[in-house]
Structure P
């Protein structure tokens, strides 16, 4: 991974990806940064050197080892297949995730899926990634049958404009004034509020985010019959997604046995007893934090609290880990 391109380099995930690569061991000889025409010409620093951002053009990726795409689905649909003629593309949009011929990969869970790639690899949703990292080791030990989850998702998952909206509204709320949420990328007011609506509703009443956690999880875990019940909520937090998860297994499971499995699992930091993790704890960290592991309503059920930095492990770090697997 010496020659790298990043499309969407000026966005939150693109910037985070640069920081992850910058602090890593990779000896990058050729770094090319791309964004929309609006951001073309911007300057970004990487390892004490300044790079100019170019407008995205498929021919600009010729000769690279890997391209990281951090663009919206409509642009990814148009550009990724063209760039894949030049190099492997790791795409974070939702466009390719459920396609049967594109692997959807979380390295701690299904690294073998990469064997079937045809120069396009999909990076899962930022809520799906910590979910499957947490439940996969338990599934392999106890046999997963059903999941209930409620997510508490930070505004950074909706991009830079959403973070700025929260900061703007929070100032008004602090002064006990009502902020103007007209035109907000989040819809309703987010400061001093929670919003059970992320992406569009379908005919069954599920939001797009809920559908992603359901469909992507079953694909990554290789469990097409797995039942996943999901409610996704936007909360007034800048960075860090949290999930309250309950799992039902094919046999009884004890908390101490589950803790033993989670403690040994890759990518997980387990906190036991009365210790728990919050979004503040996970920021800037590449691990998935699991805490409050406890018995569910039945002997075959477990509940737990899962937290991760949605910009790092939920997006950028997972993509870098995929690239590392590709070159290993």
Structure Q
């Protein structure tokens, strides 16, 4: 018997619908998961929705948490009722769909990349755990840049990915300047470990950085995805520093001339990895990451259009959105 499910999907004109989907029966190496909640990664999802059409709808999301309701015959290590997080359903599409068929073959779950299905520690709430994958992206940026104790790290953009970057670099012992145009985000960045904050609306960002750090930043992390912001930030990095491109850079338009005479290492860490998702969950369990505090709005899946419209509006009160499927 086919599995009937609901999914949030972009259907054209920047709109979404809660659609009905029918998937094949559960395979022997899969589990079936009923969602409790799923977090929204605003930048990625709004971009996906903008490209969707009625002919090619796009199921969004990659941050689901659910409980196992059925287990395939060849699956071991999982039990009915356990909570799990995963990257995306076996049948394709994003994480905002329930119930979902998830590959849980042990021979495939420890590989590098987006292939994971992990249990949630008992003490971590489902809402907080929904951000483990998002956290892991920022953690990878931190791991690649390998900050040393006392390194000076400039993190530009304090949306959800930027806040996690601020937390991971501060946990690594770095001194962090957080940059954003929204003062509410800068206040949150302080609670996530930022030593200093800069609002570029108040004056030149590079001059403000040099006033705090005359030797400039050892590491810059861009989380804006804006070529102009990247270009403007280059003078704030010291020679032989490091630059982490922690955003989705679409289209063209970067001025390579701004790199002349600049020597630094560059990293592009945009992917999820199993061990980093697990480490994020462990940090939440140990009280070192307060993901719950990031959630500002909760919506039912049927109200997804209202949720995405809020994110699109740039409302300062909206830090992060979660869908409640219960």
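Give the label, chosen from P, Q, of the structure having the highest value of mean count of other Cβ atoms within 10 Å over residues 277-284. With respect to mean count of other Cβ atoms within 10 Å over residues 277-284, the highest-scoring structure among P, Q is Q.
Consider the structures P, Q: one of them gives 18.0 for mean count of other Cβ atoms within 10 Å over residues 45-52 as calculated from the coordinates. Say which. Matching structure: Q. Could you tell me which structure in P, Q was used to calculate mean count of other Cβ atoms within 10 Å over residues 165-172 as 25.8? That value comes from structure Q.
Of structures P, Q, which gives 5.2 when distance in nm of label points 7 Å out along Cα→Cβ at positions 37 and 253 is computed from the coordinates?
So the calculation was done on P.
Of the structures labelled P, Q, which one yields 2.9 when distance in nm of label points 7 Å out along Cα→Cβ at positions 157 and 173 is computed from its coordinates? The correct label is Q. Kindly point out which one of P, Q the value 0.65 was derived from, the read-out being FRET efficiency 1/(1 + (r/R0)^6) of positions 101 and 285 (r between Cβ atoms, R0 = 30 Å, to 0.05). Derived from Q, not from the others.
Determine which structure produced the value 17.8 for mean projected area of the Cα convex hull in nm², calculated from the coordinates; the candidates are P, Q. Each step should come with its number before you reach the end.
On the way: P: 17.8; Q: 16.7.
Among P, Q, the structure yielding 17.8 for mean projected area of the Cα convex hull in nm² is P.
Read the figures in this text as sums done on the coordinates, not as results from a lab. Values in this document were obtained by computation on a predicted structure and should not be read as measured data. Cβ atoms are built from the backbone, for glycine too; each structure is taken alone.
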